[in-house]
Structure 1
Amino acid sequence: MHFRVILRILGILLMIFSLSLLPPLAISFIYKDGADLAFITGFLITLITGFLIWLPVQRVRKDLRTRDGFLITVLFWVVLGLFGAFPLMLADSPNLSFVDAVFESLSGLTTTGATVITGIDYLPESVLFYRQQLQWLGGMGIIVLAVAILPMLGIGGMQLYRAETPGPVKDSKLTPRITETAKALWYIYLSLTIACALGYWLAGMTLFDAVGHSFSTVAIGGFSTHDASIGYFDSVVIESICVFFMVISAVNFGLHFFAWRQRTLLHYFTDPEFKFYLLTLGVITFITLFVLVVTNTYGPEESLRKAVFEVVSVATTTGFATADFAHWPVMLPFLLFVCAFAGGCAGSTGGGMKVIRVLLILKQGYREIQRLVHPNAIIPVKLGKKPISEKVLEAVWGFFSVYLIVFVVMLIALMATGLDQVTAWSAVGATLNNLGPGLGEVATHYGDLNDTAKWVLCVAMLLGRLEVFTLLVLFTPAFWRR
């Protein structure tokens, strides 16, 4: 393990992250909201700490190993979550405690969207912008951004990319060089953000709200500048724009890259994961619409509007709201919440287990049924016309098993702190899937939970963002063995 190299990288990345506090500082000066000192202090603490970590090891040059990449990835998310909490602690509003500030910071960076803050409408503009910006930085994975920059500093980046990139297949690159891959992904990410912001602005949002909501929409985050979320605007046009960008942001960015490079959209509809993703959204939306109409919860038009938005928001793990789905009739709250376990596509900004894994599990389950009829037959599992190796299938099942075990352990831990079963179950699901809103006591915010429960959920957010194994591997003896 190259600890000196790891410290050097961590110091550089902290100094880079300190620059992210300058835009909200500028917002504070523009709006004169009184939060400028909090951001100046946070900026100096982060910059100086990063500099002091980097200075003693600045001349260290060694190639990173895969194990180094895993450790850097986890350390970076943990450290960023801690340092990102400083402005939220130091600002007079919201003036959060340490645990609340870390929870809010991690929720932003992991694009979970769970909040401990109430009275969001009355927060300083700079704090509002900062929360949205945290989600935008975390959306594509701030490590991927670092991968684009680090090679220019003489640091290899492939190990970091493999540790951070979501999905069951992590060795594929969109371009021959990882630097070019990271840059291409960020160009696409930035382009989608700008397009989303323009759409919101033209639809009637203020420029401040449009930019803020574009950050959290494309990042599949769910933070809003208003307590009522997207429902604050009560606009069909704004909701339609939001649905569109939530859907495409939860799609594998590799498909977007190919569309940009080849100037075609046909490949989307030949991709098995994309087709299954759209099919799932369509079926769940139809069921939700049917139940809302039959139970007279809303009128037909309003039911369609609410069903489409809430299904897409929850299924993609964004977490925006135009209605309180936790109080919808019969099985709908549970149905929508379970959708978040599948989440977005691999290689997207969405959370959850990823659609591709769910599809492979279903296909392998169907194969086992076929084997009961034809026990000696060799039946490959295919995606499209391409057979999937047994190694990948084993990895998918391994991930699924560990995901459920982690879920159960954290559920028990939360219930041990005194939470009721519905609140505990949904809080773990909402944070592990990086969804945000839950059921029970966490349907609107997490501020009333005890501190122990919040720390458990912070770990759940990290596990979800890093796809479980990246974090858990650090706790195995084999990882630290030479």
Structure 2
Amino acid sequence: MSKNIGNEPKAGLPPRIVRRKQTIARIGVFGVGYYKYWNQFDGLLDALKDKQDVFLNKLKKHDVEVLDFGIVDNVKSAYDLVPVLKAANLDLIFCDMLTYATSSTFGTIIRSIDVPIVMVALQPDKALDYANASTYMQLYNDDICSLPEFAGVAVRMGKKVPEMIIGTLHDDPQSELEIEEYCRIAKVLHDVKTVRIGHIGHPIEAMLDMHTDATMVTAHFGAHIIQCEAHEIVAQYEKVSNSEIEKAKARILDFFDTPDPVSDPISEKLKDEDLAVAAKVTMALEKFVDEKQLDGLAYYYEAEDNSTTRLVMSNLAVGNSLLTGSGFPMCGESDIKTCMALLIMDRLNIGGSFAEFHPVDFKDDFVLVGHDGPHNIAIAEGRPVLRSLKKYHGKPGFGAGVEFKIKEGPITILSISSNFEGKFQFVIAEGESVKGPIPATGNTNTRGYFKENVRNFIRRWTMEGPTHHFALGIGHHAGTIQKIANYLNIESVIID
């Protein structure tokens, strides 16, 4: 006899989710100046070093490893710095524009270094004291002077003009936000070139847009795809102890509500046997990813009817939602490309939940955005819900389903598609998650509002040839994600 689990929905949010892994990006900083000034203006060099120290301390607040390469003030020191920068295994470099500097201090660096470089021009004074101005004070505040010269030399060296931060060194919230943005970008760049993404099975046979060349993932991102087998999770499942199951059940019920069913006849209140299977599979999945040293997983595997393998592989939703929320992105339907999109959003600290478009509400002009899993419970609005589902639509199996909506407010979506030539493309858009009811179907669904209206937005999104899956994150971050695409030399488009 089935037993129902849980009572009334719990108030508040789920317990804090602990990240499985903290990304520490390596960021290099070199300042630039003009050596002829040092003998002409006593104390200027030391003052510029102090300016650079202020900038270095700003970076250190963002959980990154900062390497200070001092000041480059002539062509020889620029050439000497190149092999040092190459050997440092950096994810991003800041060129601190301390005063005017000739482009000889920059030309060989931008030519020789493939790591993204950002030029930082943070003037110490908001304005000169014109009544008491001096050449010394002008040079001390000449941070933007060389920006056009450096940009022009980058173009002449066959490189893109570097991104830049322009502002003041003190009391400038805008520049502080931009510094934080580039630190988060550095974390993405650090991980995409080193992560190990597991892959089990194959895309659902009819989903032609899902297939991904694993070698091209390494070629364009650097990540390595680990081909895994379903039986490796099953082997862990068979070793899970009863005490581990009970601990996992308690942890799951801490995170999720288990309300009564509403309108969908295939959903029920969470049953004890479904919770037990979900708990056991959760433990097996976590042990599997630890043993394989994975940073993400894309999977789809049907297996033989009534087999243990089918039971395990069709009941990953709870465990993969817990993992995705803790920084380990997972994608069903064997979607490697979207797994990478989830990883990018996670390392930007904006979530990243597996999603696709669901029915449109033409009355109120929004589209439901969601999927049957995996989900990112770290960005849920309120406490997520578990329901027992008698069947998984379009897939074999039955068991616990995860249901919630994304936090209300700004959202960003990212699809990583590939074209006829095999090249990747980022398709990006910003919208809003707005308050309102969602279907109680044991799946995520969010009311997604996109400009200019839902009909035209879906048409314009679809015209870019995306995959039907995408990553869904919180906040508006299209510009940041496009910068990442540019740094990876991947084409991108923002539907704006």
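Only the coordinates and a few stated rules stand behind these numbers; no lab work does. None of the values given here were measured: they were computed from a predicted structure. Cβ atoms are built from the backbone, for glycine too; each structure is taken alone.
Given that helix-only ellipticity at 222 nm (-39500 (n - 2.57) for each DSSP H run of 4 or more, over all residues; to 500), derived from a single structure, equals -10500, which label among 1, 2 identifies that structure?
Going label by label, the one that fits is 2.
A value of 30, 22, 14 was derived for semi-axes √(5λ) of the Cα gyration tensor in Å, for residues 35-234 alone; which structure in 1, 2 was it taken from?
1
Quick check for you: by FRET efficiency 1/(1 + (r/R0)^6) of positions 211 and 427 (r between Cβ atoms, R0 = 25 Å, to 0.05), which of 1, 2 is greatest?
When FRET efficiency 1/(1 + (r/R0)^6) of positions 211 and 427 (r between Cβ atoms, R0 = 25 Å, to 0.05) is computed for each of 1, 2, structure 2 gives the biggest number.
Given that distance in nm of label points 7 Å out along Cα→Cβ at positions 67 and 379, derived from a single structure, equals 3.2, which label among 1, 2 identifies that structure?
Among 1, 2, the structure yielding 3.2 for distance in nm of label points 7 Å out along Cα→Cβ at positions 67 and 379 is 2.
Matching task: 22, 47, 24, 6, 0 is the computed value of P(r) over Cα pairs in 20 Å bins from 0, in percent. Pick the structure from 1, 2.
It traces back to 2.
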